[in-house]
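Some structures to go through are shown next.
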Structure 1
Amino acid sequence: MTHDAADVKHVHVLGAGRMGQGIALAFAFAGLRVTLIDFKQRDAAARAEFAAAALGEINRQLQTEVDFGRIDTRDAAVALARVDVLDRAGAEAALPDCEVVFEAVPEVMAAKQQAFAWLCAHVSADATIASTTSTFLVTDLQRLVTQPRRFVNAHWLNPAHLMPLVEISRDDRTDPSVLARLKALLRRIGKAPVECAPSAGYIVPRLQALVMNEAARMVEEGVASAQDIDTAVRTGFGLRFSVLGLLEFIDWGGCDILYYASHYLAKEIDSRFEPAGIITRHMDEGRDGIRTGKGFYDYADVEVPAYVKHRLGEFGRLLEHLGLASRYNSALDVTCATSNP
């Protein structure tokens with residue numbers, strides 16, 4: 001039997017730590033029931049204490065949403081009631097009917113092996129299994145499950161209940177229909193799933209490792225203080241890329257700007273700044289972005305002025321929301337007005 005994403009009303013999360021709790025909250029907040037499975041073996045008293053602590057943390061996050069005015073106290077209570085925390089024994093009876101399970105046990109291969117062996121012994125052959133790992137490739141973990149076609153990595157960013165992005169990694173054995181249903185389910189709860197190949201670091205961790213290390217190097221080299229670097233990120237670097245993606249931004253400015261800037265930085269600082277091969281190829285092919293109608297994106301059928309205006313409008317609204325927008329001064333500048341002969 002296959003499951004349509006629109007029909008899924010109950011998801012299971014294996015592993016009840018911080019990530020598991022965040023995923024549970026994301027689905028409960030969106031109206032689905034969640035079984036949060038505490039996979040660690042504990043005695044009865046410790047199980048009860050852990051379950052209470054997990055639900056307490058989820059409730060704390062819900063109360064923060066109340067404080068922000070996003071929901072009221074009744075909404076928070078309803079969402080919390082959608083989450084059950086069970087141990088292995090308690091979950092075994094319900095797992096045969098499980099449609100989707102997210103694995104969120106610690107990032108240790110032995111723990112993953114144990115979790116998948118137990119899980120595959122109790123779920124049906126067509127239940128979708130998604131690992132939230134940030135360390136292991138899908139090709140490594142797929143070997144640990146029965147019916148590898150139903151397995152993917154689904155990397156959530158912390159805090160999972162707030163961050164829209166979920167990076168999904170699959171390989172050639174993954175059933176395309178499984179991938180499509182999982183992405184549809186994530187969109188249904190307000191997430192933004194993206195797809196990437198089996199490659200270390202996914203998308204965001206790979207990008208942020210480079211940027212974070214470069215920021216640390218600048219502190220180490222005395223280029224700027226940590227405070228000034230972070231201010232520059234919050235009021236410049238980060239703001240632009242919350243509206244324009246990195247590759248979209250290259251197309252806006254023109255591939256040539258990045259190409260020449262990269263060569264300059266490589267000469268002045270380090271060869272790590274050399275432009276990527278694809279940047280050089282784009283230069284050779286005249287793919288300069290918006291100006292030439294093609295870059296990383298094809299603008300042949302895009303009404304560029306309208307597209308630019310739309311993006312600038314989004315940027316303006318973001319600045320207004322953050323209180324960073326420039327304020328127009330309607331007062332006449334008498335100095336400027338009278339200083340000209």
Structure 2
Amino acid sequence: MKTQNPAVAAAATPVRNTRSLAREYFELTKPRVVSLIMFTAVVGMFLSTPSGLPLVPFLLGSLGIALAAASAAAINHILDLRFDVGMMRTSRRPLPTGILTTREAFMFALILGVASMVVLALWVNVLTALLTFTSLIGYSVIYTVYLKHATPQNIVIGGAAGAAPPVLGWAAITGHVAPDALLLFLIIFLWTPPHFWALALYREKEYAKVGIPMLPVTHGRRFTLLQILLYTILLTAVTIMPFATHMSGWLYLMGALILDAGFLYYAVRLYRHYSDALARKTFRFSINYLALLFALLLIDHYSSYIHQALQSALY
């Protein structure tokens with residue numbers, strides 16, 4: 001009987017120490033995704049009021065929403081484990097590598113989720129807690145368990161959960177949901193399909209391998225490219241609405257039009273001359289696009305307030 005080389009056996013065994021465990025638990029939260037989620041939530045908070053924010057709702061609202069987003073991400077890791085193992089993009093996640101067990105991930109997600117609800121319900125407001133819980137369930141269960149595997153429109157329908165953070169932030173500060181908050185929701189809702197389908201295009205074979213019916217798998221590349229272009233055109237129209245409704249001013253409008261032109265440039269190029277490299281660039285641009293768009297909303301909001309304050313002081 002052959003004995004396994006100790007060096008090989010050691011290399012095959014996941015390393016578990018305090019530093020590696022902390023890093024893997026952190027990865028369970030999908031930090032890059034959650035950071036963008038939290039940025040849009042915080043912008044929603046700032047836009048909900050003409051000037052300064054109440055400190056306690058701001059801090060505890062941010063904490064509660066972040067904990068819920070991290071919990072949803074961890075649950076997503078657990079429920080997608082059997083698919084993550086077979087995809088290059090996800091095979092190095094904490095659960096496929098075996099560094100963390102599903103039990104450990106579940107307990108981690110449960111603690112984060114419960115902590116989120118306690119913080120939001122007791123120290124922010126019940127509406128924010130309910131909306132956050134609905135968003136958590138919508139992403140981690142309804143989308144991950146059912147929609148993702150039931151329809152090629154999965155990312156469109158499931159995008160509602162991902163578009164919720166600005167609404168959650170708005171509710172955390174005001175205790176209600178205003179039409180402007182729903183406009184922020186609509187922007188992210190329409191941004192999600194072209195953003196994610198760009199990734200799905202260059203990961204098409206991986207999704208096909210594990211049986212996930214992403215649009216490029218079920219309807220082909222050309223149809224997906226057309227949908228990306230159409231959604232990007234629709235997104236461009238909707239991003240003008242904050243200016244049209246007087247939610248934002250000229251500073252936002254000019255910046256938004258430049259960003260929209262960039263997104264349309266990528267969408268048209270993809271449609272006319274597809275390549276995996278271009279799809280990757282489009283995916284990366286879409287992330288920067290959303291972050292910059294919300295940054296413009298925030299900057300414009302406070303520039304208008306400062307301008308009004310100066311006018312009042314002078315006249």
Structure 3
Amino acid sequence: MAVYTEVTDDELSRLIADYGLGELLSYKGIAEGVENTNYMVHTSEGTFILTLYERRVDTRDLPFFLGLLEHLNQRGIRCPLPVHNKQGQVLSEISDRTAAVVTFLEGVWPRRPRAVHCTAVGQALAGLHLAGKDFAMKRTNALSLEGWHDLYDRIAARADEIARGLGDLIAYELAYLDRAWPRDLPSGVIHADLFPDNVFFIGENLSGLIDFYFACNDSWAYDLSICLNAWCFEPDFSFNATKSRALLAAYQAVRPLTAAERLAFPVLARGAALRFLLTRAHDWLHTDRNALVKPHDPNAYVRRLRFHQEVKSPSEYGLEAAS
């Protein structure tokens with residue numbers, strides 16, 4: 001369970017009172033999550049999410065994350081809205097942790113995504129990209145190409161403990177991406193982590209997007225390729241072209257890709273697969289086996305990466321080739 005920091009009834013009651021959210025009725029830890037501690041909090045004024053930011057989170061980034069949520073809400077994107085306390089601030093402190101309270105979104109995330117879910121996600125991601133165009137704050141993507149080299153340096157000596165030849169595979173891919181990575185694509189704010197467990201649905205209707213703590217500035221098509229990797233592969237790691245076409249068509253109905261973005265998409269998909277392969281490999285090798293959160297198996301992204309390496313044309317994803 002991803003509750004790293006416990007809170008007491010008394011200190012939570014004081015915090016809730018400072019936010020003007022009425023009387024504390026109940027609260028419980030939320031199992032999902034890796035980076036932070038989250039509680040669902042029920043008060044006489046409604047239901048809210050309390051997040052305690054753990055040591056891995058740079059608190060200097062929090063104004064960007066929380067400001068982005070407010071900006072997106074103002075433009076009609078369904079995501080948590082930070083609550084201001086009586087001093088007009090969105091950040092407080094509890095249990096020796098910086099904390100924030102945000103509104104609760106109804107819905108559940110799809111354990112077995114279908115094409116209809118991919119359609120909704122494509123539309124929502126394009127809407128997010130357009131809504132963030134005029135967000136004034138900037139945050140560099142620390143997990144882009146340069147960051148992938150840094151991650152590899154930390155795992156290179158032990159990579160083959162995960163899978164034979166993994167170190168060579170990653171080194172080969174980094175060398176390729178150094179040469180092929182596209183520059184100057186349309187860019188802005190991206191979510192950077194829009195996996196199924198960060199998208200809520202009520203029935204087949206998307207009810208909200210959560211967990212913006214990897215959000216940053218980067219190319220929009222790269223963010224779309226992250227979604228393709230997360231949503232369009234089956235549990236046996238086979239690529240589902242129907243889901244891919246649904247995702248990409250829905251995205252382009254809101255924000256059509258440029259010719260340069262379509263041409264670059266196979267490279268972006270490779271990069272997105274490598275990004276999650278590297279972070280998962282790092283956590284696999286460096287997380288204490290007794291830790292509260294079990295790290296994800298990196299091999300799922302080895303299989304994705306090998307698929308993308310064989311792609312010859314954007315049309316294999318359901319994109320028309322660039323003219």
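Just so you know, all these numbers are worked out from the coordinates, no wet-lab data involved. Fair warning: this is a prediction, and the values are worked out from it, not measured in the lab. Cβ atoms are built from the backbone, for glycine too; each structure is taken alone.
Structure values in brief
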read-out: Answer label among 1, 2, 3 for the case where distance in nm of label points 7 Å out along Cα→Cβ at positions 148 and 180, calculated from the coordinates, equals 1.0; value: 3
read-out: When distance in nm of label points 7 Å out along Cα→Cβ at positions 228 and 300 is computed for each of 1, 2, 3, the largest belongs to; value: 1
read-out: Winner on Cα Rg over 2.2 N^0.38 Å once structures 1, 2, 3 are ranked, highest first; value: 1
read-out: Structures 1, 2, 3, by FRET efficiency 1/(1 + (r/R0)^6) of positions 52 and 284 (r between Cβ atoms, R0 = 41 Å, to 0.05): label with the highest value; value: 3
